[in-house]
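Heads up, there are several structures right after this.
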Structure I
Amino acid sequence: MKRFVWPSLVLGALGFFVAARPASATIHYTVSLARPEQHRFHVTMTIPGALPGTEVAIPSWNALYQVRDFAYRVRDVEAVQLLPSGSAGARTSVTKLGKQTWRLGDDAESAGGPARDLQVAYSIEWNDPGPFNSQLNKDHAFVNFAEILFYIPNRRAEGVDVQFTDLVAAWQSVAELPQGTSSNSFKAASYDALVDAPVEVGTFNQFEFEKNGAHFRVVINPGPDRASLGDKLQKIVDYETHLMGGPPFKEYTFFLKLGPYADVGGGGMEHSNCTAISASSEAALVEIAAHEFFHAWNVKRIRPKSLEPVDFTKEQHTRALWFAEGVTSTYGSFALERSGIWTPAELYSEIGGQITELDSRPARRWQSVEESSLDTWFDKYEAYGAGDRSISYYNKGEILGDMLDLAIRDATDNRKSLDDVMRLLNSEFARRGFFYNDSADIRKVVEQLAGKSFEDFFRCYVSGTDEIPYEKFLSIAGLHLREATRQIAEPGFWPGRGPGGGWRVASVTTGSPAEVAGLREGDEIVTLNGEAPSRNPAFWLRSYSPGQTIALHIRREGQEQEIQYALGSREEREYSIEEIAKPAERQSRIRAGFLHGTTD
């Protein structure tokens, strides 16, 4: 294969040709998108005033709580010194110090030497769909900057700018960042600010709206019914900004991908002033947007101390994801119902479905939701997702948000709610630039507003594994939890995340029809009944009946084959929520407050 020749590092009779260094101390990046079909971003990094032995690194994690070692994608690292004129001087040695760190120059030779301007060049390969990854192909580029750009560990606070070059003729670029000095360029006050804002490059549809003192952009490809989508997004924005006392930004961007392909890489990723979302339907997209937009407050500004400052080199443990993510899901469902996108029945169905999901996981008996938060770094291991191995802090955290709201309303006779907790956290922590101390500070704020101890709630259901007494909490609002049992399909295997977001068999149940048919741990499931596997195995399973025959097209050690068998069965408890027929006056008031987000 012909090696790509760097536009900024072509060696010839005149030496290296490089762009002139910036006039300020800004660290400058140029990202070439030439030959997008090769899926390689070609990066040059200009470092003014580099001290001898300057180290550069690339994060080991970003976007997901998973160490993904982006350095393994890096190749062809080279460096040169820059002369005062901006032209190239001598090559500078590049020494790999660890899996994600390089030293520029030889310490033994340059000790005590003067600072100098350096330029580093490398390529990095990405072709994975967003929003958690980066991608470059013939159709577009999507960039999470922390996944492609080096940084200087002790200079992360310096200003940076990025210039994209060699775009396909019809492409344009958009990011929720200040515009740089030329087209397709962006700047940020620091590396950390830069990597909190992804970039879409390509052809896309765009529309805008104003709401509650802020400007909103919607960047989407392909485009659904703009009127329908725009109306729902505005309802979500209106509800959540009013709830939190106004937007904490002047401008916000929704980066949206819609289509069947998005089911593989689907989901949403929050950023301070934008979100990136992939979904297979408009309804799913709107539901994810309700969650991700609330992150503009909860986790991006109302932030646990255990996640600050961000450490790009290793795992960063926190007990607070049940609140940062799970309670954000609570508010996603609140926003959908309280804005009129959902009916009350749909909210009840959501809560019942979450209770059903938690009940289906035996691990709820031994893993607390705080432990689930700490263990999130295991999510990349396929078997960890099994119901007898883990619970989800999204799932239980969302339920706890609902129950906590009802408990606060009960303690205050509907004068306070979880909404007041969020607003107080916003005013006392986020707006003052402080970070909260995980569950301990959440409990303090709840108790301050409720005027009573919530020690038992947090000890039993947050740090503990006691069964949640749903009926006790739901009855506060005149609601009843109905339990039913049904036989559901049992696939005989546990699907983990496979290559490209598909399925890989994480485990096979001993003696199951799947094992008898020849399915093995490690098999990659290419198609299921002729279709790509759903991103949500539980949702897929509910669409099949016990005894129904399925056909798996699998790949094993490079060979493909078909496996067919009849699904087994198992009993599952299913929960639903209904309103009691004749609630007391107090129950009616609290129910109305719960549904409408109001207090007395």
Structure II
Amino acid sequence: MIIILAEKFYKKNIESESIKKNKLDKHIAFISLSRLLLVIACILIDYLYYKENHYKGMIISTMLCLIIFLVLVFYHSKLLELKKRGELFINANEVGLKRINGEFKSFEDDGKEFLDEKHEYINDLDIFGKNSLFQYINSTVTKGGRELLASTLSLKKGTNVLEIKEKQEGIKELSNKSVFRQKMYVEGLMKNAQNVDLNEFIEWTKTKSDFSIIRCLVSLIFIAITVICVYLSTIGILPESFIILNLLVNFCAVKILCSGLKKELNMCVNIKGSIHTYGEILNLIEDESFKSPYIKKIHEKIKNKNVSCKKEIKSLSNIIEWVGNSKNNAYYLILNIIFFCDVFLMFRLYKWRKDNSPYVEEWVSVVNEIDALNSIANIAFENETWAYPSVLEGKIVEGTEIGHPLIYKKAVKNNFTLNKKQSVALITGSNMSGKSTFLRTIGINIILSYIGSPVCAKDFSCGVMKIYTCMRTKDNLEENISSFYAEILRIKILIEGCKNNEKVFFLLDEIFKGTNSVDRHTGASILIKQLLSYKASGLLSTHDLELCDLETKDNSDVINYNFREYYSENKIKFDYKLRRGKSETRNAIHLMRLAGINV
């Protein structure tokens, strides 16, 4: 299978990075031991100098050991950073292998908070929640990217043929940039900032207030007074206690000069990791070249002749890094009291906002868009046997070897066609034969088509339609709604879509099952005719075989399909193959017998 190419890529990366990691672990262990030995050596040397009353040598050796120790600490932290990058890189490849092997159900993030019973299709088509499309696709590393991916899967902005075609080209290009995608994945997770919302920061950049230069001038005066006090104390004119008094005054002055800025200071502390992450990702994006018009259009948002996105975000990251250190840092507290760091940092922050406020939202949106697209590109890379669909005006649905992407390698694939002449398919078949799964197979592949992804099929084409489903209706005790009434409400939403002149595509599973057989048949028959009058198209599964007569009576717009079961060694089995015509088999009595009910 072609999919082995992705498997080989991931396995090769894991193997090579694991070798590097083992070497790095030994190096880190060596540096850790060196630090310990250095401390022990320093203590012994100082002790020997102390015994000889050689205090000068003791001071010199201590300073040298301290310098070497600090160098080792810095080097050790760099090695730990490299180790973390390697672990994240291995994780990226392991996650890819799990997707290939259909083990995505173990992924922690299933997007369940995006479930919405009032949405046209997301609950019925397993877009979010356990064993969902989101759980399978999502590999975003920013909160904005995650939310954009969820919005994309919900089709909140709608779409059109031209945009889908452009997006497909963009996804194809990104799917061939595996190294770029994995670098972005690693950078995105380095600071554990994927849950931080930057909306507050974006809104702050849009405000117009300035940071008064007078605060900086006053701070300079206080700094000058401090320097004079230290000098006068050194030459004996002022007592040393006067310096402590001066620092207390400075502490109060800093608080007064930064009054009203607590919100900004807290914001900087909260977004420190995220700004660093966005900065590193923007560096990657800015340095990458793209050819597809869709991605180039996104890429051009950070290309400005007057402003260097890379330089400005790095400058912001440095400012926020310093501001972020203000919390729970004793060294910063001392520096702040002496040099009024908060004041000058806030002045730099406000100046940065003034210079860059027109661009910040676009820079963030670029990261979010590429982040969301990378998730879709991963699926394209890992499923080379999937086909990019043709999305055409006036088309309904047509495909060969269509499978359910979430069932993966176990999926039984079927051919299916709906056209203008026969725009409504009635799917009949016995219990557990695959009717509901097939409805979801068609629906979820159409969704994949609209987001620019390849689909689980040999070839696939569809039109741009508004999808409505009615499949998993249930009682709602809090709102005093029965499952039958919940079904009616879903149908009402569908009819309203038709009345609004939307091009409706519906997926209805066992409708009106909460009422008697006569009303069910009558209601379903009337509904189908009404939907056809609105030029709606779609699939409807049913146990009501009498509905199949619609194909041969007065309505040639209806076409019948069915699933069947067979029996082997007194066991019921299914082949999940779709066939033309209405179902000729039943299994309810047999299932009752298997359950021990004497029929």
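Identify which of structures I, II gives the largest calculated value of mean count of other Cβ atoms within 10 Å over residues 141-148.
I
Given structures I, II, which gives the highest value for mean projected area of the Cα convex hull in nm²? It would help to have the intermediate numbers written out before the result.
Values: I: 29.9; II: 40.0.
Across I, II, mean projected area of the Cα convex hull in nm² peaks for II.
Taking distance in nm of label points 7 Å out along Cα→Cβ at positions 125 and 397 as the quantity of interest, name the structure among I, II where it is greatest. Mind dumping the intermediate values first?
On the way: I: 3.5; II: 0.9.
Sorting by distance in nm of label points 7 Å out along Cα→Cβ at positions 125 and 397 in descending order puts I first.
Taking volume of the Cα convex hull per residue in Å³, for residues 237-428 alone from the coordinates of each of I, II, which one would give 230?
Going label by label, the one that fits is II.
Which of I, II yields 0.05 for FRET efficiency 1/(1 + (r/R0)^6) of positions 45 and 173 (r between Cβ atoms, R0 = 35 Å, to 0.05), as computed?
Details: I: 1.00; II: 0.05.
Working through the options, I get structure II.
Quick one: relative contact order in percent (Cα under 8 Å, 6 or more apart) came out at 15 when computed from one of I, II, so which one is it?
Numbers: I: 10; II: 15.
Derived from II, not from the others.
Suppose you compute helix-only ellipticity at 222 nm (-39500 (n - 2.57) for each DSSP H run of 4 or more, over all residues; to 500) for every structure in I, II: which one lands on -19000?
II
Thinking of I, II, which structure, once Rg and Dmax of the Cα atoms in Å, for residues 149-340 alone is computed, gives back 23.9, 83?
Label of the source structure: II.
No lab work stands behind these numbers, since they all come straight from the coordinates. From a predicted model like this one, the values you see are computed outputs, not experimental measurements. Cβ atoms are built from the backbone, for glycine too; each structure is taken alone.
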